[in-house]
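Pasting the structures here.
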Structure I
Amino acid sequence: MTAEPRRAAFLDRDGVLNRAVVRDGLPYPPGTLAELEITPDAPRALGSLRAAGLSLIGVTNQPDVARGTQRREVVESINAALRAALPLDDLLTCYHDDSDGCHCRKPAAGLLIEAADRHGLDLSSSFMIGDRWKDVEAGRRARCMTVFIDNGYAERGPVDCQPDHRVTTLFEAAQWILDRIRREKDTS
């Protein structure tokens, strides 16, 4: 009998686990711990994914640290608050800006690959949930199924960056993933 691959739901932070601060139609991370607001459906959605046996891994770009407009300690305090409030197995952060050319900044898949190596996860049977095109592209590059949460931002990604599924809430994303897993089990 072959063991099932260890699956994960990779989750973007701002706009997925917590509300993004939207200015002029564009999303930004909370600037302080006081501005952190966990999305209302996050506990229930993550609970259902956890009950289905998925590892829950947060993956987030935080380039404001490299740009000098945010302190790393603030980002880490927000990450710690999310880890305390939600059943996350890990929360990986890229502190680089685009010009740094790092392997971990989404749309690169480095954070997902690092988490897979660290936790023994099978990327091809995992899912990436995000609210921006860079999240979707990182998931695609890692060979994950991708779910895009459309928060109605005034930004568009490349035309060829299409998710496997679109939803408007994290709970809907979790339900789609759970339905997909059920269908896989029914056909095996």
Structure II
Amino acid sequence: MAADVSRSLPAEVALRDLLAELHAYVPADAREAAMRDRVVAVIERDGMRAFDRATTSGHVTASAWIVDPARSAVVLLHHRKLERWLQLGGHVDGDPDVRLAAQREAREESGLRTLRALGGGIYDIDVHRIPARGAEPEHEHYDLRLAFEADPRESLVRNDESHDVRWIPLTELEDYAIDESVRRLARKTPTLPR
């Protein structure tokens, strides 16, 4: 299984393509539609600043929902700062190529190298508050989530951003005190292409 997200587009092209994809995205429900509309409004208002973590009111992030080939397990990490089990992901570091950012974050946070993008487009959209921490004020993450498949036989390697990273059977997710946004990701899993 080869990683198929390997290059970054020129910023202006990636920004234009992302906005077109967001406008065409079909949300799962009215709540996700409202979050999509908020993300579009922020990007249209702030342009490239929307992808910069220095934008203290909030900024775009990218996450990876990583499933096994059987669609029966997912990789989650126990986030060190937030003290919760979450999908992998993080800041896009000024790059509107969210596919590349999601893959980069997934590799950094799991050590997985066999990531294969699924579906080619945005898988889920979430807007959530990040609490103030140190000099960083409370702000919002406009999280664009991409789906990937990986080989569960490949070793996971956690980094310093988490307490743990592991494959978790979808049937056991509730044992990990997940939030509603992770539940929504799990509910969508049967729709992923094989």
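Read-outs: derived from the displayed coordinates by stated rules, not from any lab. Just so you know, these numbers come straight off a predicted model, no measurement behind them.
One of I, II was used to calculate mean projected area of the Cα convex hull in nm², giving 10.8; which?
Working: I: 10.8; II: 10.2.
The read-out comes from structure I.
Give the label, chosen from I, II, of the structure having the highest value of relative contact order in percent (Cα under 8 Å, 6 or more apart). All intermediate terms of the calculation are to be shown ahead of the outcome.
On the way: I: 24; II: 27.
Of structures I, II, the maximum of relative contact order in percent (Cα under 8 Å, 6 or more apart) occurs in II.
Among candidates I, II, the computation of helix-only ellipticity at 222 nm (-39500 (n - 2.57) for each DSSP H run of 4 or more, over all residues; to 500) that gave -8500 used structure II.
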